[in-house]
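Novice: These are the structures in question, set out in turn.
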Structure P
Amino acid sequence: MVTGAGRGIGEGIARKLAQEGAIVVCADVNQTDASNVASSLSPTGLGVRLDVSTASECDAVVTSVHERYGRLDILVNNAGINRDAMLHKMTDDQWHQVIAVDLSGVFFMTRAASRIMRAAGSGRIVNISSASWMGNIGQANYSAAKAGVVGLSRTASKELARSQVTVNAICPGFIDTVMTRGIPDAIREQQVAKIPLGRMGQPSDVAAVVAFLASDEAGYVTGEVINVGGGYVL
């Protein structure tokens, strides 16, 4: 199951996991986007509408997926939003909206999935954080949420290890998505100039790392935070 799978990094992750043979449930706040991606992957996949900021929706969707397929092996918490503003100008709503989706949503989904995975004695949880977890100008809300995802991932990895459930976090850098394409060209060029590999990342770059962490080969990898940013660290 991949949240935020309707486009961008989430869509790339869903496609990669499907290529590796997984039956993928694509969850997104936009039902049409989720269904379109799911139907393009496999006739056995599923597209569902999900607002991860609502705990009851997370519980209901995870339960429904488990009842439909009889298992939940992999959860990728990718859904996220940004509401950038300088700290002194940031509104309460901008703060709460980002924390609700980018941090609380990861908690709600991880909690729901962990109950199933603990009972099964296996599972993979991959949480998408961001290079911004280290702090970034104009992103107090986003950086705080993504730092929280790192702390949550490391804590969950310790709690779930005895059940053979691994939990890891990935921190993408500057990735070419619809969101980043909306950034003014001059700023985009400045950001790319800071990347040692000299290019923006692609959703497929992140998806490849997710696929590894979700695989049997990564069974001894847990509690890790992996940067996927072309060498760029804020």
Structure Q
Amino acid sequence: MKRVIFTCPTLKGELLQALQETGCGDTVIVLPQRLHSVPQELHTYLQDCIDRTANVDRIIVLPSGCGGSTAGLRATTAELVVPRSRDCIDILLSGEKLADVRQKRDMAGVFMTKDWAGFQKRSDLDFDKLARKHGTEGAKAFLRKVYGKFNHFYLIDTGCYDLEPVRTYLKPTLDAIDGTLTVIRGTCGILKKVAANRIDEDFVSVPRGGEVPQGFSMPNFL
């Protein structure tokens, strides 16, 4: 079976590692980072990619739920497979069953990886940028306002990167908001299933000519 995989940049390292471990040589296309926070643009971009794909049997889209960006995608050129995860955090924390995430995920927590920390560093939430603009105390006040009660951070250890530089980068932000940082294991079950081409009930599989249904991702755990 010939496959192509479209992935968020935040999953690239973990996906490539899973593919390498299985000896899988599927084509991997990394989506632009800028689309991460614009669901409608991501939807349009993905649909265009799907429409342009040729000579494959299965297209796998790894942005998953992500603000509703994948609901309504049409399988115009091949079977379309999307995990039932709500976002990339679910994918990284997933185990043998996607529902395992409910034991790992604090819905009031802020989850980080090397890539997400890098995204923050380039954003307006970077502590150093804020300190240069508003001064140290101004930066702290701004971050306290932004994060509010969300001051429990979790660093997902997927085994693909060095944790210490991320800890160091996050420390000024955590100090500013009186936050905590807990390391949590990311077992990447969904990515391992993708690498093994094991498409089970944790995915929605849409035959060519079909459409990804609304509400396909698993519900929020409260």
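The numbers here are math on the coordinates, done by the rules we state, and not lab data. Note that the structure is a prediction, hence the values are computed from the model and not measured. Cβ atoms are built from the backbone, for glycine too; each structure is taken alone.
Novice: Computing mean count of other Cβ atoms within 10 Å over residues 96-103 gives 20.4 for which of P, Q?
Specialist: The read-out was computed on structure P.
Novice: To test your reading of the models, identify which of P, Q gives -11000 for helix-only ellipticity at 222 nm (-39500 (n - 2.57) for each DSSP H run of 4 or more, over all residues; to 500) when calculated.
Specialist: Matching structure: Q.
Novice: Also, I was wondering about something else. Comparing structures P, Q by distance in nm of label points 7 Å out along Cα→Cβ at positions 152 and 192, which one has the largest value?
Specialist: P
Novice: Match the computed value 28 of relative contact order in percent (Cα under 8 Å, 6 or more apart) to one of the structures P, Q, and report its label.
Specialist: So the calculation was done on Q.
Novice: One of P, Q was used to calculate volume of the Cα convex hull per residue in Å³, for residues 136-183 alone, giving 68; which?
Specialist: Q
Novice: Given a value of 0.10 for FRET efficiency 1/(1 + (r/R0)^6) of positions 104 and 208 (r between Cβ atoms, R0 = 25 Å, to 0.05), calculated from one of P, Q, which structure does it belong to?
Specialist: Q
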